[in-house]
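Below are structures written as C-alpha cells.
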Structure P
Amino acid sequence: MDKLEMRHTLLAAKARKKLSWDDIGSAIGMSPVWTASACYGMNSANHEVAHTLCDVLGVDADVAEALMAFPTKAWDEAIPQDPLIYRLYEVVGVYGETLKDVIQEKFGDGIMSAIDFSMEVDKIEDPKGDRVLLTLNGKFLPYKSW
C-alpha cells in the first residue's frame, strides 16, 4: 500500500467512525495536528503508534506498514484553490519576508526548523467572531560558515 491509498483508507475510516483529530490524537498519544499529518502521508509513525492508530480506526495492518514508511514531503506547486489553504499561502506571501527579517534580526542568519517542530491549532472564542490561533514552534537553526 502506498501513502496515497493509505490516506484514502484512513480518512474514510475516520469519517465512518465519526472521530475528530482530537479524538484520534488522544487515543494514540500524539497531537491532533501531527496525527492528521501522518494520516495525510506527510509524516511517518513508529511501530506502536502506527498499529494503535490502525486499531483505533479499525483498519488492516497493511495500513500500519504504510504509516511507518518514510514520506516524500512534496506538494502541488500550483497556487492552492481551497480558500483556507489559499489564505495560509497568502499569509506567507504577504508576511514571509517580514517574518524572515524579524526572525533573523532576533536570532541571526538561519532558519526555523520544520523537523524539530510542533504546531497547534486553537479556537479562541470572541463575541465579534471566533478566532483561529496557529502556533508554529520550530527550533532555530543557524547557518554555519566553514
Structure Q
Amino acid sequence: MKKIQKGFTLIELMIVIAILGILVAIALPAYQDYTVRARVSEAVAQTAPAKLAVAETASSMNNGLAGITTGAEAGFDFPNETDYVTSIDVGAGGVITTVAGGTQGTGAATEPTMTWTPTHASAEDQTSPINWACSTTPAASFKYVPAECRTEGEE
C-alpha cells in the first residue's frame, strides 16, 4: 500500500517565509512614515484655533492683518507643549509658526516647522476672506507634512 504524504515540504515553507519577509520589508517603512504623518497632522489640526483667531481679529480691525503683531493681540495663546506639538506662535502680520515635536516627538529625523502666511483674498478689502499659504522647513521633513506645505517639485 502507498503511503500518502501529509504536510508541506521544506522548500514550500522556505518560499512562504521568504515572501513574508519581503512583504514585511516593504510594509514596515511605509507604516512608520504613516505614523509620523499622523502625528504631524495633529500639529496642523492644532493650528486651526490660531488661524481662526487671526482671521477674526483681522476682520474686526481697521487695518486688517497689518494690525496683528503678536498672538495676544490676535487673542490666541498656545499654553503648553503637547505630545506632538512644541509650539504655535502668532507673529507680525498674523503669520503663524507651528513647530511639531512635543514631549513625545513625531518620529521624524528632523521635526518639521510649518509657517502659515495669511493674505486677504482682495488686497483692497481688509475684511475679505483670508487665504493661507504654508511653507515648511527643513527640507528633510517634506514627506511628513500636508501637500499644501511642500515646496514645488518635492514629494
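Remarks
- Value 1.07, calculated as Rg/Rh (Cα atoms, Kirkwood Rh), for residues 54-93 alone, assigned to which of P, Q: Q
- For 9.4 (mean count of other Cβ atoms within 10 Å over residues 78-85, calculated) the corresponding structure among P, Q: P
- For FRET efficiency 1/(1 + (r/R0)^6) of positions 6 and 38 (r between Cβ atoms, R0 = 25 Å, to 0.05) computed as 1.00, the structure of P, Q it came from: P
- Winner on FRET efficiency 1/(1 + (r/R0)^6) of positions 22 and 86 (r between Cβ atoms, R0 = 35 Å, to 0.05) once structures P, Q are ranked, highest first: P
- Comparing FRET efficiency 1/(1 + (r/R0)^6) of positions 30 and 102 (r between Cβ atoms, R0 = 25 Å, to 0.05) across structures P, Q, the highest value is found for Q.
- Here helix-only ellipticity at 222 nm (-39500 (n - 2.57) for each DSSP H run of 4 or more, over all residues; to 500) was derived from just one of the structures P, Q, and that gives -16000; the source is P.
- Rg/Rh (Cα atoms, Kirkwood Rh) from the coordinates reads 1.02; which among P, Q: P
Read the figures in this text as sums done on the coordinates, not as results from a lab. Just so it is clear, the structure is predicted and the values come from calculations on it, not from any experiment. Cβ atoms are built from the backbone, for glycine too; each structure is taken alone.
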